[in-house]
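Listed after this line are the structures, all set down as structure tokens.
Just so it is clear, none of the values below were taken in a lab; they were calculated from the coordinates. Bear in mind the structure is a predicted one, so any value in this text is a computation, not a measurement. Cβ atoms are built from the backbone, for glycine too; each structure is taken alone.
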Structure 1
Amino acid sequence: MKKKKTIALVAHDNRKKDMMEWVAYNWKELLPHSLVCTGTTGKLIQETIEKQCKVHDAIPPEVTRLKSGPLGGDQQLGALICEGQVDMMIFFWDPMQPQPHDVDVKALLRIATLYNIPTAPNRSTADFIISSNLFHQKYSPILKDYSAYIKREVDL
């Protein structure tokens, strides 16, 4: 993980307000990093950060917008994680609302765990991650070696 990180920011509809408040509060910490977001969340985050940057005469970070989660954005993000292009994920998901793409959400969380990237499912965890001394430093996560799994014998 480089000093400049690529941070995924995702929020379900009922949690977008929480995400925008969190981003507005932490925009300075996010400035030196690249952001990747799904759909509408990306549009809202870009607007929130640009508004803060305009007021404070700062240059906004790069924001890459993927498709909306239910339209494949969760899977796009999962692929970026598999390719080592995402360093951490802040995903404010809604545990009380059934999602039409619930299997995609579960797969995304599984991939984030499998590739050992820091993942915040709520504001408290996101606060702990962004306030960590490691947030702005180079960091080398320990990755599990799955080569034995890939080379396993399969009976046909």
Structure 2
Amino acid sequence: MKTTFTPLEALQKLEHFCAYQERCHDEVVSKLYSLKMTTDEIDQIVVKLIEGNFLNETRFACSFARGKHRMKSWGKIRITNELKMRNISATNITLALKEISSEEYLETFEQLSERSWNSIQENNQLKKRKKFCDYLLRRGYESNLVYEKVKEMEQN
């Protein structure tokens, strides 16, 4: 594999990298560092990627939120935290969360909680409650939703 790249080669490589799937600025910058680019070159390449619409933080955030909710059934808290770890702005996080309709969100939550409750093989009711709540909280669902659901599930 080639170890050094000219800024033009790096730009072309990153255009393919961004065209393949949405990327955030952090991913692009660390990729450029791995290609041994200087800070000035990185800045120039990032600007060119943004101008060429290869790199768009808002588009990334929206696509990330939709994808993680639909494919991995993540809740809004987990999605928000993951986007924050990628240094996405609060404005873009808010826009991204609007991509998930409240009907779709609650439907996913219902399906996930039903499946989870029924799959927990635990005779001790307290332990079953804890496992159920921990699982849904880890997935990023709001605690009030989780605790209302656990009460509902115990009554059935």
Starting from the value -23500: which structure in 1, 2 was helix-only ellipticity at 222 nm (-39500 (n - 2.57) for each DSSP H run of 4 or more, over all residues; to 500) calculated from? 2
Looking just at distance in nm of label points 7 Å out along Cα→Cβ at positions 27 and 147, which of the labels 1, 2 belongs to the structure with the highest value? 1
Starting from the value 121: which structure in 1, 2 was volume of the Cα convex hull per residue in Å³ calculated from? 1
Using the calculated result 21 for relative contact order in percent (Cα under 8 Å, 6 or more apart), pick out the matching structure from 1, 2. 2
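Suppose mean projected area of the Cα convex hull in nm², for residues 35-90 alone works out to 3.9; of 1, 2, which structure was it derived from?
This figure was derived from 1.
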Taking distance in nm of label points 7 Å out along Cα→Cβ at positions 83 and 99 as the quantity of interest, name the structure among 1, 2 where it is greatest. 1
